[in-house]
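All of the numbers you see were taken from the coordinates with simple rules; none came from a lab. Computed from a prediction, not measured in an experiment: that's the story for all the values here. Cβ atoms are built from the backbone, for glycine too; each structure is taken alone.
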Structure 1
């Protein structure tokens, strides 16, 4: 992969066209089934030009994902249990990488990307909850993490897929109300659930 010319206008334009074509193609077939020939034909980019920048389609996506996760991890590092701005930062991060998100979070996208995103959020959220409610049992904490992360990630995925999506600010405002006005007050006064049902 050659990244030395990424600041060149021609290179940026070529990569933009490839991303746009990939977004179109992934609507019709699985991401892993898209070939270099299909991609370059749709983007009207010479195959030799493609191979100058990438080894294959997978390498192209990997470059985009690496850039996303670098920004995503930085956005998560700003999150704490008291800051409503943190959710806005997270949603804005997805918005700034919308071309990638449309590709990997669509119906024919990359399940591994989704799982990696959940893992990164889980690592951050677990630390936050443990600090906020140190007496919460590990079993309860796992349920809380699963409930919150599954709901947020699913919401973000649906937001990306929605062609008439609301603004990042509007989505963040709704998530803020649900998390800070709904879940956080419950967690703050958390008491262990009495009894435990035996498995059958």
Structure 2
């Protein structure tokens, strides 16, 4: 009886270890938007701003690469559009603007043009290049303003690429763009100028 309990326990432990090793990694990369560091400006409260984000990319994928002959396609969580919508709204809110749905003094449109990591692999090394490209347009009764925010990051590593490396380098490019948006004053000035 003791022998069969030990054998059952050993078989169960071995099966669990094998199944855990075979568990597929997620094809969803998780990104977090940092909090803005802007100073609240009460003068900005005179402008009612609506924010809309559009995805101009041809695919929802944020990267793809080949592993063991299989193409791995990666997406993001939250969706890229939601990430950038959240970031721009947080920034404008932190700077003191009133965010509204519908009729506004100024309409801010965030166009996501690129959010992708390109992976090149060889037998012993891989190279990952991430690019994030966003345009912000301000439209008001008195005119329009447009500004681009771009960032690229690169990484080279041994052996094949994996989701962790891709997420890390793509997140660095995303953080660079978000920090540039948070530190920018031209969009806020354009909202006042063209509202």
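Worth a mention:
- For 42 (percent of Cα pairs over 21 Å apart, for residues 46-109 alone, calculated) the corresponding structure among 1, 2: 2
- Label whose coordinates, when Kirkwood radius over Cα pairs in Å, for residues 86-125 alone is calculated, return 10.8 (choices 1, 2): 1
- In this comparison of 1, 2, the computed figure -11500 for helix-only ellipticity at 222 nm (-39500 (n - 2.57) for each DSSP H run of 4 or more, over all residues; to 500) is attributed to 2.
- Structure from which 1.19 was derived, Rg/Rh (Cα atoms, Kirkwood Rh), options 1, 2: 2
- Computing FRET efficiency 1/(1 + (r/R0)^6) of positions 30 and 174 (r between Cβ atoms, R0 = 30 Å, to 0.05) across structures 1, 2 gives 0.45 for structure 1.
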